[in-house]
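**Student:** Right after this note come the structures.
Rule-based calculations on the coordinates, nothing more; no lab input. Just so it is clear, the structure is predicted and the values come from calculations on it, not from any experiment. Cβ atoms are built from the backbone, for glycine too; each structure is taken alone.
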Structure P
């Protein structure tokens with residue numbers, strides 16, 4: 001273990017290196033991610049960034065040989081995720097930006113490739129004559145371990161938005177067997193641990209419903225339904241080894257908790273499995289590769305972002321935590337016999353690294369780290385804080401202090417997250433750390449409308465953009481000035497997606513608080529968002545989420561108040577954004593320029609919503625740095 005000790009001493013070093021880190025140290029894409037063992041534990045697969053390009057590679061641990069299987073510059077397509085189909089084959093989900101009939105959207109394709117690099121990637125599905133070219137061709141329902149060359153997949157080859165279930169043959173893209181014909185409005189399926197189709201779920205306009213295949217009656221029956229945004233939702237997470245045990249996430253005393261439901265009983269009795277009085281449980285189930293049963297659940301507020309139900313796994317986790325203290329130690333992949341594993345370890349001041357563990361040998365070997373240019377550098381990490389909103393509501397957030405605490409400019413940033421029904425967590429944050437390296441104090445509030453704090457808290461976002469969510473951001477800035485050495489005249493608000501909207505609305509409503517506003521891929525016109533949604537199947541959901549009162553939407557849209565904005569504004573947007581159309585920033589720029597306002601607009605070539613082109617990420621950080629230098633520090 002001496003090598004491990006040496007590596008960890010370096011990895012979690014507290015060495016202070018005072019030089020100003022370059023933009024690209026933060027702007028580079030994480031060098032490695034999604035490291036996974038093959039079922040037999042003899043190979044590691046991974047996604048790796050090399051000179052700005054994304055590759056899927058494999059390393060054969062027996063032959064000590066690495067192959068790079070497929071690569072992309074993230075422009076023609078990007079790699080979303082992959083999984084092992086068996087010990088020889090990887091299944092890869094690829095996303096392609098598409099424009100048809102002047103509508104921009106994303107198509108997903110499932111590719112397969114041999115792990116040894118002996119062939120090229122080929123599509124899993126090749127539509128036959130008279131079959132539709134489905135938009136989403138990557139919905140794997142179940143890998144079938146007893147049939148290593150087959151898996152179950154849902155895809156709408158016959159009727160749009162009505163996926164059928166097929167057994168796919170990996171040895172031929174045209175050989176597939178229809179297992180179950182899709183039903184109206186059902187767009188998802190779930191199997192039990194015996195690989196039988198057991199649950200269908202879907203949406204009828206704004207009604208969510210679930211149908212269960214009853215093993216006793218051999219018939220499908222409706223079990224739950226609810227109106228979206230009107231009541232706490234019920235989310236099936238997966239079956240236990242017992243086929244009559246279905247794990248769900250549902251409301252418990254105002255927070256989402258994990259229950260086990262006996263679906264063999266007509267009244268569907270629930271047993272509480274795990275709850276947190278303060279926070280929602282938002283993660284997925286953890287299954288044992290060995291026993292095939294549920295052993296825990298991911299929970300972002302837990303000490304290691306997971307809760308194990310099985311004592312043997314608790315003991316193993318405790319042993320890892322003892323070996324690597326003061327770190328988040330997450331077993332991200334196991335071999336089928338659970339003797340080999342991949343450990344991802346990090347802490348708030350240190351980007352993550354992957355290690356290969358062998359329980360029989362008692363060894364832990366370094367694989368790769370995510371941000372090598374930041375290793376052993378002085379980073380700040382996040383601290384959870386709580387502040388009171390003006391109406392006395394308690395709001396949590398995460399505070400990041402400057403790397404150099406002797407900085408003199410006393411400037412701060414409020415960074416609202418996207419969503420808005422999402423949230424910030426603790427842990428390494430490349431975006432916040434970049435600004436901390438430039439001497440800024442950063443506060444990232446989990447404002448009302450954020451997930452994680454119960455149904456009522458999250459629903460504050462429904463038809464209320466620019467309302468209390470916006471007030472919580474100005475209250476965050478006021479809290480900073482009262483509790484930290486911050487100059488009240490040197491606070492800027494920046495954000496992405498919904499966070500970009502919030503920055504623009506702050507430029508309209510909160511100019512007495514914020515000296516400047518920066519938006520990446522932000523929304524400026526809610527009416528346009530609702531209009532665009534008419535082209536998609538979730539139109540009724542979007543309309544219910546944002547509202548259909550044109551007068552109210554107009555009042556909630558920053559673009560309609562460009563004349564009133566008197567603080568500097570930075571707009572950055574990717575021209576291939578399939579989530580928030582680039583027009584949202586283009587038209588906002590045109591409006592501000594028409595009133596001769598202080599505005600800068602940067603359009604990122606081939607840029608998407610998630611800054612997945614390395615050059616665009618670096619360009620965005622550099623633009624924010626210059627903007628803040630000009631308008632906060634000069």
Structure Q
């Protein structure tokens with residue numbers, strides 16, 4: 001009997017489905033029917049067209065965005081990557097003498113450079129590079145083998161390498177005419193000093209970076225410095241300049257000019273005369289100053305062995321400045337003119353006051369002084385004391401002047417403070433307060449000891465006397481050019497009266513007496529009336545070392561003063577006396593300057609004071 005029981009959870013068996021059969025397919029056939037298509041062919045075409053249009057719209061939008069919206073920015077970004085800006089140096093202004101002659105100027109120069117990447121890519125082989133080096137070598141003055149190595153470079157080719165710096169435009173033109181791939185020029189300027197070492201101690205010089213390092217070049221840097229320009233152009237991936245592409249340029253602006261008071265010809269002549277005397281006398285150094293007493297304009301300021309600004313490295317650093325404003329020493333007898341001025345103005349003495357002058361003189365406080373040369377007791381007037389440059393006679397004439405008054409006159413004539421001439425490193429000298437003077441210094445200042453000054457300060461004393469007793473500021477710069485090209489005069493301190501005009505006239509007659517009848521006879525100039533004073537001073541170098549300073553300061557013409565000239569020789573060996581070694585240089589420089597400036601002799605007879613009495 002059939003068993004109708006089933007196991008719990010069991011499913012009723014069903015016929016097996018054919019492999020690959022799908023639902024709805026009659027079993028046993030084994031065939032798969034394709035799915036039914038949706039819509040008509042026309043509807044399907046419409047759908048495809050819509051899809052294509054959407055894609056085209058997206059692409060068009062993207063294209064519009066790239067070309068219209070983002071395009072300019074992208075183009076500018078890529079252009080900026082190709083742009084290169086080259087600086088065009090702004091030429092420095094010129095430094096001119098009083099007549100407009102250039103003492104310092106900027107000249108056009110070129111730096112020759114190579115793009116090794118571009119050159120090697122264009123030439124291809126070391127042999128071809130060597131051939132180009134053979135062509136270029138004689139133009140640059142460089143051995144071909146050395147130049148070839150620079151052109152080829154190392155394993156990594158560089159886009160910018162200097163081959164030569166500071167070549168003249170003619171050399172650059174020759175290099176350009178060779179048309180060697182990858183070689184080009186970089187515009188530059190160089191500082192040139194056409195007069196060599198003439199006024200080198202005043203001008204200073206320019207360093208490798210183009211900035212003033214000394215003298216006028218440094219003090220007037222902001223005036224002389226030019227404003228750089230720019231040249232912007234496109235260049236390729238290897239640094240080559242892309243020809244025919246638009247360029248932008250901003251022109252360089254030259255610096256402004258500085259015009260000095262210096263006369264180049266007077267400066268040159270004084271330099272030559274001084275250097276010759278320094279060599280003859282064995283002096284350590286010397287200085288000469290020539291000044292227009294009416295205006296304070298310095299026509300010459302000379303230091304022996306002056307630096308040539310074209311080659312400053314050839315001169316030791318200590319010799320590149322101006323000792324005329326830096327070195328201090330006791331002025332010696334040239335400062336006696338201040339004591340004479342004080343004696344005249346205080347009424348202590350007149351030019352004809354009589355003195356019995358011994359070789360040795362002891363002051364009331366027990367200090368003993370002597371003259372430079374031993375002599376018997378002399379019967380001298382005040383003018384004679386000055387003409388003979390007697391220390392003892394000067395003390396006798398000035399000891400009645402209170403010490404503070406002596407100090408005040410030294411200060412009024414400019415001792416103890418810089419003149420403000422306009423050069424770096426100027427010293428104010430040394431003038432101690434009167435209440436610090438010891439028992440000897442108070443008398444020593446009367447004949448130029450116990451006080452120290454510079455060449456510039458000592459010249460200023462005589463210029464003041466020659467200018468009728470009015471002190472004007474000595475200066476080296478006449479003015480600078482403004483933006484409109486016109487000269488802007490240098491601002492100066494107001495003139496200051498130091499002594500009365502009558503006192504100044506009296507002193508001028510006393511100075512002339514010194515040249516005609518006294519120690520200054522070697523400073524006389526035929527046809528001209530000259531007044532002057534000799535000086536033998538001391539300079540202390542420490543450790544007990546004392547050097548002698550010989551000087552002569554004079555004025556011409558006495559009856560119509562135009563120029564004051566100061567000649568100083570430091571530690572001369574042939575003679576320590578200013579009348580012997582400095583006065584002849586004064587004579588030569590002064591004679592040349594008077595004739596160069598067209599100052600004729602006045603022809604008036606001298607009016608000399610008596611120098612002795614009986």
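**Student:** Could you figure out which one of P, Q the value 10 for relative contact order in percent (Cα under 8 Å, 6 or more apart) was computed from?
**Tutor:** Working: P: 10; Q: 13.
Structure of origin is P.
**Student:** Which of the displayed structures (P, Q) returns the greatest value of mean count of other Cβ atoms within 10 Å over residues 286-293 on calculation?
**Tutor:** Numbers: P: 15.4; Q: 27.2.
Looking at the calculated values, the largest one is Q.
**Student:** When FRET efficiency 1/(1 + (r/R0)^6) of positions 150 and 358 (r between Cβ atoms, R0 = 30 Å, to 0.05) is computed for each of P, Q, which one produces 0.00?
**Tutor:** Working: P: 0.45; Q: 0.00.
Only structure Q yields this read-out.
**Student:** Kindly point out which one of P, Q the value -9500 was derived from, the read-out being helix-only ellipticity at 222 nm (-39500 (n - 2.57) for each DSSP H run of 4 or more, over all residues; to 500).
**Tutor:** Details: P: -5500; Q: -9500.
Matching structure: Q.
**Student:** For which of the structures P, Q does the calculation of Rg and Dmax of the Cα atoms in Å return 45.2, 193? Write out the running numbers ahead of the final one.
**Tutor:** Values: P: 25.0, 74; Q: 45.2, 193.
Working through the options, I get structure Q.
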